[in-house]
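Chemist: Structures given as structure tokens follow.
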Structure 1
Amino acid sequence: MSDDECHVYLDRGSNTSYVGDPFVGVPVSRDIVESVATQYSIKADSLARALREVRNAPAINVETLFTGFDPLPVGRSDDGLLYVLAEGDGCWDAAASQIGLTEGGRDAVAAAHDQQVEKVVRDRTEGSSGGFVVSCSEFPADAIGDIVAVSDRTRLTNRQATIWILSQYVPGSGAIARLLSIPQSVVQSEIATVDRATRRIAVETRTLDVPGPLTRLEPEPQSPNWMGLDWSRWFDLRDHKTLRNELPRRPGLYRVRHSEIPGLMYVGESGSEGGVRQRVGLGLSAGVSGSNQQTGDKHGAARALRQITDLVGGEMEVSVTTPPISSNRRHRRAIEATLVAICRREVGWTPMVQLNRKPVEHVSRSHGKLHRELKDAAERSSYTIPSWQPWRDVTAQNWLGLNWTESRPLSERGVIDSSGVHAFRLWWEGTGERWNRTVQEVGTTGSISSRLFKLQGEYGEDMRFSVVSLDGLSSDTHRRSRELSEVRHDLVGAHYLATGIPPKAQF
């Protein structure tokens with residue numbers, strides 16, 4: 001040994017060469033051992049021996065880490081070694097004391113463990129926890145990815161995340177306790193803590209955001225995460241080849257925008273056998289480009305979209321989303337209604353060609369003012385947008401800022417002023433929090449008396465109802481029909497956003 005070479009062990013005799021293969025049973029790869037030995041100017045054989053002894057020392061094992069620290073499992077080798085990140089620097093001092101390591105030996109052993117774990121976790125941030133390699137042959141490798149994800153996405157501690165995920169892989173708290181070498185009472189306590197946190201988070205989510213597949217936090221209609229959905233990139237609606245190649249053959253929803261006009265042109269859904277690819281990539285695209293008039297005529301929005309681009313130029317672009325729940329027809333149509341309602345609320349008008357609108361017919365075609373005229377036409381042709389204040393309590397008398405009548409059982413339907421056009425809603429009287437209530441049915445009618453009579457025959461006299469008179473409707477039959485559709489979109493959409501389900505009798 002040269003004068004410049006450092007020692008691993010305090011006992012000089014322990015630094016002599018090891019008889020046999022010194023790397024047998026070492027939990028760190030040979031290349032890392034040799035690299036660290038060179039870095040610390042120590043013998044690789046001595047470092048390998050120290051690593052093997054540390055593996056068997058009580059200071060560095062699963063029990064120590066999960067009892068006294070907050071370790072995060074990040075990988076497991078085929079021979080049963082568990083790779084862990086933890087802020088457990090004191091463990092190395094204890095291990096060094098137990099087996100008689102020098103300060104340099106202690107640092108070299110810690111560095112070897114850390115580099116071995118770093119091979120598994122290559123994206124560690126600077127200053128993150130140190131790496132430990134411990135024996136735990138029964139630890140389920142498939143659980144590790146889930147543990148890391150839960151730890152990263154929640155406020156649970158690493159130990160809580162580990163125990164909670166293991167409860168889905170290992171039968172019972174006793175088995176988890178044996179696996180981690182910790183008391184069963186600790187496992188039970190951590191699972192109970194996670195359950196309490198889950199209930200609290202569920203209440204927070206229900207209170208601050210919304211239930212169901214949507215979110216109120218992304219309301220901008222052209223956002224890539226609009227309403228919490230995973231929307232595709234925007235495609236040129238005339239690019240048939242790309243649309244056919246890239247759009248999925250799954251049920252879903254789609255939105256259309258113009259490259260130079262704010263808001264959306266159209267929102268649609270498709271549950272056809274060919275999914276959004278067939279509805280958008282084959283039907284709507286062909287109609288907008290005029291390449292197949294017969295196919296395009298099958299989509300009611302195609303002609304109106306083509307008229308806009310013929311008038312003002314620019315491009316029509318489409319984006320799609322296929323959340324798993326869109327395979328359910330009722331939910332898919334309710335999400336479509338919600339998207340239309342939110343677009344109305346956020347932009348100030350209904351998507352420009354929604355409900356068979358043809359805005360081009362209402363512009364003067366004056367040069368330089370076409371975009372402005374189209375927006376003005378969209379605003380004029382949209383029925384009054386409710387204030388949405390409040391919207392969470394779907395049975396409130398001022399739901400969406402509308403002047404609903406006091407709720408009554410259908411047996412008292414005769415007290416309602418039957419003149420005019422009304423929107424209505426029905427629900428069963430129940431107990432519990434107001435935000436947990438749902439509505440049986442919403443709708444519009446020009447004959448509220450006969451409609452309530454029919455509903456009483458269907459649901460019985462105990463069903464509660466409330467109505468609101470709809471003012472300012474157009475005298476034109478076709479336009480009034482569109483306006484009533486807008487009202488129904490608002491009611492269904494607000495209900496779905498607030499409760500996560502469509503009204504029970506809808507769709």
Structure 2
Amino acid sequence: MASAGIGSIIGAGLGLAAVAVTAGVAAKVAAGTRALKPSAPAGASIDAGGYHAGAAEVERFRELLRIPTVSDPDPARVDHAAFERYIGTLRRLYPKTFEACEFTTIGSFDILMRWPGVNQELDPIVTMAHQDVVPVEGQAWEHDPFGAEIVDGEIWARGSLDTKCIGAAIFEAIELLVSQGYVPPRDVYYFSSDGEEIAGPAAASAVEWLRARSIHPYMVMDEGGAVAADAPLGVTEPVAMVGVSEKGHVDVTVTARADGGHASTPGANDACRLLARVCERISANPGAPRFTRALDATLAELAARAGGVYKPVFGNLWLTRPLVAKIMAGNAETGAMLRTTYALTQMEGSPAHNVLPPTARANFNVRIAPFETLADAVERMRTHAADECRASGLTPDHITVEINETIPYTEPAPVSPFENDPAFDYIHRCVAGVYPEAGFAPYVQNSCTDSREFNAICERVYRFGGFIYSAEARGLIHAPNERIGVDVYRRGVEFYVAFLGNLEKMEA
């Protein structure tokens with residue numbers, strides 16, 4: 001949260017004290033403040049059983065990072081040999097895993113593996129990652145993006161954070177557990193896409209493969225959240241943020257029409273000027289902010305760990321919610337947590353510098369909050385466009401607002417259970433065992449993951465990678481100089497050993 005937002009919330013806390021005194025509700029405010037405590041799992045914490053990842057695990061990870069598995073929307077531009085080498089390297093590095101698991105490819109190089117469990121009557125769990133990475137062309141890297149060099153205790157490589165770390169850690173965990181003779185109580189699937197970064201069809205194909213065999217997972221866990229250091233509200237401890245939903249997304253084309261003509265005789269309702277006004281009206285009016293139960297839980301966990309003025313503010317949302325909503329809505333990062341967002345990303349006018357175009361176009365990338373639908377989000381845009389036309393003395397048909405059908409789009413994902421749920425609590429217990437210093441909270445993810453496809457066959461779809469990501473690390477995803485700490489990676493491997501090695505405790 002920006003410093004301005006923090007200052008505003010401090011001001012809200014001081015205002016709350018005044019309200020409590022003048023309104024005679026001091027006792028209720030005090031009770032709400034006392035009740036706000038850090039979350040704790042319902043069951044006992046679960047750790048890696050004395051296992052500690054070492055140098056060998058790091059070296060295997062580095063070998064995978066050196067393989068440039070870059071995806072591209074144009075299949076002709078994809079280095080298929082790199083993806084073949086990646087799968088071959090997995091087979092060589094993790095032989096026991098491939099002996100114990102059934103291996104299937106979905107599409108060209110997508111991976112679907114089944115680790116058979118003891119009880120075939122139990123629904124399986126699915127773990128997920130993706131082996132493709134985004135390109136590095138045009139980026140200024142300080143070290144070879146596919147060299148996996150260790151500099152100052154960090155591994156520099158594309159994919160080190162997003163998300164070869166998850167895939168490698170899962171393979172390390174299975175290899176270890178198989179060597180120890182462990183057999184999971186239920187089937188465990190691992191799915192990894194070769195085209196997640198380009199919104200490829202692999203995840204949907206994997207879901208259809210499972211559905212055709214009447215396989216309905218008990219739980220799915222994909223990338224998304226992490227053990228977030230540098231959390232908002234001045235929280236000094238890391239907080240494990242587990243995505244329980246993700247926003248929908250759609251790209252929308254807004255087109256303005258006018259007569260066009262020579263640039264020497266411009267008018268107030270030329271296509272570009274009209275388009276600019278419509279776009280500003282849409283951008284400035286994204287819809288009323290709304291709290292959800294997941295957001296309430298996020299804020300409660302952060303405030304309980306922040307202490308100070310935040311506890312009375314967030315412990316008494318029955319009183320402070322309107323003011324907190326207004327403050328959060330005024331900040332780009334926190335505002336996105338409260339509502340659908342409309343990002344103006346592209347504009348197109350005349351191809352000539354001295355011509356008024358008859359049409360002008362803009363693209364909005366829209367992220368749809370879980371309490372709305374895609375239709376709601378687009379209809380709001382159409383309403384604003386029509387209002388601007390009328391304010392400009394024009395009929396509404398001077399503007400059209402249409403979904404860009406050439407770009408994939410989705411509805412918001414359903415909210416997975418997070419209150420008094422054994423699967424969600426199991427993740428919490430594993431976090432508590434491996435990261436005892438960390439908090440734990442649900443949240444709604446703004447970006448998109450392959451896991452959204454699995455909502456069609458699974459009620460519990462969570463987005464969480466078991467690694468500590470600092471604010472700096474989160475900013476390096478898709479950026480130059482992506483890197484992960486050696487110790488961060490080792491500890492993440494230990495999380496997946498705990499998670500996969502204790503599944504019999506999930507519903508205990």
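Every read-out reported here was derived from the displayed coordinates using simple, explicitly stated rules and does not represent laboratory data. Keep in mind that this is a model prediction, so the values were computed, not measured. Cβ atoms are built from the backbone, for glycine too; each structure is taken alone.
Chemist: If percent of Cα pairs over 19 Å apart, for residues 135-214 alone computes to 41, which of 1, 2 did it come from?
Modeler: Only structure 1 yields this read-out.
Chemist: Can you rank 1, 2 by mean projected area of the Cα convex hull in nm² and just name the one with the largest value?
Modeler: 1
Chemist: One of 1, 2 was used to compute relative contact order in percent (Cα under 8 Å, 6 or more apart), and the result was 10. Which label is that?
Modeler: Only structure 1 yields this read-out.
Chemist: Out of 1, 2, which structure matches 2.6 when distance in nm of label points 7 Å out along Cα→Cβ at positions 271 and 487 is calculated?
Modeler: 1
Chemist: Further question on the same structure: Thinking of 1, 2, which structure, once Cα Rg over 2.2 N^0.38 Å, for residues 39-310 alone is computed, gives back 1.52?
Modeler: 1
Chemist: Sticking with this one: I have 16.2 for mean count of other Cβ atoms within 10 Å over residues 175-182, calculated from one of the structures 1, 2. Which structure is it?
Modeler: Among 1, 2, the structure yielding 16.2 for mean count of other Cβ atoms within 10 Å over residues 175-182 is 2.
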